[in-house]
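Student: Once you scroll down, you'll see the structures, which are given as structure tokens.
Just so you know, all these numbers are worked out from the coordinates, no wet-lab data involved. If you're wondering where the values come from, they're calculated on a predicted model, not measured in any experiment. Cβ atoms are built from the backbone, for glycine too; each structure is taken alone.
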Structure P
Amino acid sequence: MREDRVAIALLALLVVAAFANVIFDGRSLVASDNLNPLWPDFKSPDEWRRPDLVGYPNYRDITSAIMQSDPSREFLRRSLLRGEFPFWDPYLGGGGPSFASMWPAYLFPPSLLVVLLGNGSLIRNIYILLLILCSGTLTYYLLRRHALRWPAALAGALAFSFSGAVIQTAPSVIGQPVAFFSLPLLVTARLIDRPDARRAAQVALAFAFVALASFPPVLLQIFGMCAVYAVVAIITKSKERVRTAAWFVGAAVVSLAIASVVYLPGWKAMTEMSHVRVYYSHAAEETMPANRLGQALSPTIMGGVPIYAHPAVMGPVGIHLYYSGVVALFLAGIGVAAGGGTDTRILRITASLCGALALAKTIGLPPVQWIAFVPLLRNFHYAAYLGILIAYSAAILAALGIDALLAGRARAWHVAVGASVPGLGLLAVHIQAWRRGVAFQPEGWRWLADFRILIVFCVLAVLAAWAAYRWPRARTAAVIFVMVLLAAEGLRNSSYPRPRRGDVWTHPPRYVDVLAEKNSGGRVLPMPVYPANTESVFRQPTLDVILSASTRMYRLYNRYFGPIPDPILREAKRIPPERVLDVANIEYIAIASSDVQHVAEAVQRGYEPLYADALVHVMRRRADPRYSFTSTYQVAKSESDALAALETLPRGSVLLEAPPSFPSAAGPSADVQPRLTKFSLNEVELVVRTPRPGLLVCSESNMTGWMATIDHRPVRILAANYAFRAVEVPAGAHTIHLSYDPPGLTGGLSLAFFGLLACGWGAFARR
């Protein structure tokens, strides 16, 4: 319809206005473009310093983008150009599963398209902007399907697409499922209206599509809300309750089958990473202090994500709410109170129930908090992510509030209820700020200015809504004014200085180029320079990795390089003993130039200075090769003994946990040099000529899925040097082939095939 096209055009224009510096001035929303300070010609601009902003304002967890989504996308692109698919990443964590780690979301169609289009900074910026626009467009059509007037649907679209749930997450992997939050709800609503095979197939495909974004904490919210919506709709509306429920459950099962191509290998990998399971086993117990609820008012008023360099009241916190804005919260209050017809009642009940439950869990109210004791469900960081569901529910209710104002359903007490939502929030944050002496803080005047702007937005919105109730002839103009306020607040909350577009992958810092020029194959130890997971893009191996390391590699790193507070292997705290560095094939150490102590220790150990600037000192040591041969071994009594014995392991010897078929023999290992004939992501081939039986020692993570053959005959892989692997080789000339097949992939592909087959049947079935 014409009004729908107008609404989407208005939404697009507002996105353009909010990010005009990105669209017209060559600025960037891409997180890794904030690495620009590493470039030689970078000069810190005053546009950040003057308003006291950090260099990356309004990003939710920029680290996850810089170290996960951005490098994984570029790693996939470069792998595909070489004719490989990254089931395994031999460069991170001593080698680890890449595809099965799930967070790269390699098979999520929009992200894959970005990769196929070249993954340049311009393409990635367009993608982020399209995600923001998509979040609003889908929300608009969901609301229109529930008989809301187009201005009300546009208001809901604005409230969501310009909320922190979208704006703060769009540049990272979190933002992909968030942008499509409304899609599963939209197809669920269609199925409820007319339950049949065709619409069930559409539900299955849409669910699977969003599930391929593979960020479980957000997906749990999306599909949980779909389930609540289906239950509410079936109870209150559907005439064929059993049939409708059966089609919905069947569609959900088929979608699980399709998505199992990602989740079955992911589950298999997770069962092997016990340290990750242990870390997340009590994640649901975490809660957010109730005094942070004011973060829903604004991105700056009560902290949350980093924005101000010197915040006056509260700064960045790991657990926070995503802002909705005072106008959206005011309208949401009206939406809850004013009610509506049958179609809007389903949305109102669903959004109110989901928003309330999410809020209760976030701040830890029982009995909702008891989910922390439910197996599987207790493994999610609800407090860190449920703010997305709260913001989405607020946006839906805000649309209902505008609809109530337009239809004349809103009464004086509805406006009063709506005003109380941001009003009480503003009162609470003002009290907290006063207690913290905000007026006496060096940057307190900024907080006071932000607070006064919120007061202005809130008062104007309340007065306009009152006018819509009091003077029916002015209703349309008053509602338009409220929507202008909603848009203006959204624009204000989204507009920040951005860095120039660039591409750190094609123009890396000089120290990365120096390491690439050496191309010796030895591992790099970042201390802490060289962000984890970025190394694989440049094919430079390391032990550092985000999450996807084997449990033994984690324990080795924690003991000799750490301690580390979580399952993330990064930012080594010390230089390990030399023999530990040897078995880990560490040849280079990148030490922050400010870390004078470790630079001096590296020099004292006799490491060769390779490169130095104001940021980093790169040192080189003589390292054992990644692949070596020996006939000398020791057998540890236990895993713990093996880990402890690494630092005293004699040179030329390997530490096993089960004896091979030949006795240990002392002798020169240098006379047998394995020759590498193939090294790719998922397979390795070597040729060994040896006068005696021995062990091919591979300084590579020992995980399930690897298979070894000698001259095409399968052989077992031995645990070696605690976290690595070895293959027993008989005397003679042999070709050793090692290949990786992700556990669960075959089963996942089979289930996906049958799931797509079921969707094909449903798509062509008669109505």
Structure Q
Amino acid sequence: MIQRFLPHLAITRVGSWDAAVRPACAPFALAASLLLASPPGVAADAPQAAAGGRPRIGLVLGGGGAKGGAHIGIIKVLEEMRVPVDCIAGTSMGAIVGAAYATGLSADALEKVVSEVNWKETLKSAPREDVPFHRKQLDFIFTMGFEFGVKDGGIVAPAGIVPTHQVEALFRRIVANARQTHDFRQLPIPFRAVATDLESGAMVVFDKGDLTIAMRASMAVPGAFSPVDYNGRLHVDGMLVRNLPVDVARESCADVVIAVPVGNPAATRAQLGSALAVAGQAMNIAIEANEKAQLATLTPKDVSIPVILQDISSGDFDKVPEAIPIGEAAARNARASLARYSLSPQAYAAWRADLRRIAEAPPKVIDEVRLAGLKAVDPEVMKRHLKTKPGDAYDPTQADADTQRLVERGDFSSVSYQVTTEDSRNVLTYNVTEKAQGPDYLLLDANLSTDFKGDTAWGLRADYERRWLNSLGGEFRASAQLGRPNILNISLYQPVEKSQTFFVSPTLYANQTLEYLYQGDREVEQLDIRRYGLRLEGGAALGTWGEVRLGLQRGGVTTKQKVGDPAFIAPGHSNTAGATLRFNYDQVDQRMFPTKGSSGSFTAYSSQTGLGADRNYRKIEGTWMTLFSRGRDVLGLGISGGTDLGSNAPYYDQFRLGGLFNMSGYRNSQLIGREYLFGVMQYRRRFADISRAFGTGIYAGASLEAGNVFKRLDNTPTKGALYAGSLFVGIDSKLGPVYLGYGLSEGGHSAWYLYIGSSLSTIR
């Protein structure tokens, strides 16, 4: 039956590659990526006799995504019944659980690990805190996160839609005590993982190399996770060729196989009403075919423990702990068959002790640190970001932190490491895969905002970025937005030494927007404002948490009246020039709907006629925001303020308040003046989760605000603080943040607001 789906199937060991016909089920891979998890690969050894002459037992754990949590329940019963395991073969989630057990983790330890994992956070991008600061600031411009590559005159899309960096970090933590082991046969329990060669369709069996990479390759669902580039080949989920690798376990060691397929009941006709459901069912049929072919090879001495999970799908990772007792129940139903292989308490204790002895190998001293796989990226620059140095004792926690630092730089799709011995020297190698779409990138974004009273802004934005212009890591960027405002920016970010601490950054800019001006509550004028100029800055990156810049700029501002009274703000042109000092701090955990961390800024500007400006004036501004969270609840506190120090700053460089979370109830930028002070307290709660295909969650919240603008443009007298507040709902969506809010302020000002793709912080 399997030949109907996988004709002329080839089996491949890591390192040798035989031709094979692609699986016939491949067209369904993208749809299945939203429904299913995937498989891993294996290698063959000559069987070796088990201690005491007992039969060698191979544990085969099938793929199934979140349903694979049932494997932990199976292992709990095996431990309870004192059934030893001499080798393990696994696919997809079966490879993840199998690898962890093979390194010496007990079933209880495994259950604790998966129960403590925040799966929604794990399937997000790497944490922002350690992203290089100059790239971190793009989060507030490009909220959609659509990043493409530019190669040979064409656009290259990412190979997967689900970020894998935190998944890999989780795998590294799970198998941390085996990171020195390059040969999977030397693990406490010999292990094999199954993957699929994406180019040939062959089954790939991993029995050596980086254990984390083997796990990752085994669960790389096509379309959802990017393929794993290893030994010059692309690997995806092993479910396509061997979702239950019984034959792999037999080749490895097994006289007796304990096989654990996990699945859902077949979909009924009533459940096949959508294209996605039909595609998923087609993939299930293909996978079931290769499973049945493996189950047909079982003999009376083998044990099959099928686990049917009615209410847990492959993508329900937050339900992994719920699958564990279901696996336990299935194993208890097979107690009679399993009892044949139980050991005495003394024999089982000896077997477990032997596993611990293998797992507790002494740490090695690292003689050399290497980076492998670099093409555009300079290795000497990357080594400056590694904490592990030659002469240090191997510390998996430190090596994991180094790996995470490399990942968070944004140049790599995958980073792993391994410790090998070459001529009696211990070599720690970080294996990196540069993003296939780099080093030329195209970012696309869109945004829309309105107060439903005629003030509507929108933008369609594209950003071209060229990274690693030179060995120091120079970056060129050109950004353009069509809409309100229209924007054009061309900039260079050039580090001046290998540590990338100090840099220079020239920028050419031009923008045009329409601004509404108010006399009290009455709209009196609409101005077309156009700015252009050249800014030259030098500065220092303060780790990944901050940045300081000092610079000069020169340009101009042109105002043209569109509607209203020209006596309020007269049209005209002004030359601008001056010196700037900017300090920025940002340790907020995520770009949209952040839950913890702080951010702040301080800016000083001095306009100088000696540099070409029409007038002298000065201004300073500071902001601070901090966030606290508990469970689904988040509280944000913010304060900001600015002044022109009595220097009579011109209209176009004065401060503005008004809009959602920025004196809610007022029109956008309704309050304009030479000084301001503002504070806000915002509470929100995540009250619903949504499918990862569309975003992460739905929020509801409220804000309380106090502040005012002083020395106003419209000469309105000001006495003290004004008070305002808002109620809002928000969606963390794939199209960026979406907010719908209602604001009410002192004096009866009120407004509805809609923001799509605009990144609103809790303070201005």
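Student: Out of P, Q, choose the structure whose coordinates give relative contact order in percent (Cα under 8 Å, 6 or more apart) equal to 12 when calculated.
Tutor: Q
Student: For the read-out FRET efficiency 1/(1 + (r/R0)^6) of positions 108 and 508 (r between Cβ atoms, R0 = 25 Å, to 0.05), a value of 0.00 was computed from one structure; give its label from P, Q.
Tutor: That value comes from structure Q.
Student: Still on this structure, please answer the following. Using distance in nm of label points 7 Å out along Cα→Cβ at positions 148 and 188 as the calculated read-out, with 1.6 as its value, let me know the right label among P, Q.
Tutor: P
Student: Next question, about the same structure. Suppose you compute helix-only ellipticity at 222 nm (-39500 (n - 2.57) for each DSSP H run of 4 or more, over all residues; to 500) for every structure in P, Q: which one lands on -15500?
Tutor: Here the read-out was taken from P.
Student: On distance in nm of label points 7 Å out along Cα→Cβ at positions 68 and 756, which of the structures labelled P, Q is highest?
Tutor: The maximum falls on structure Q.
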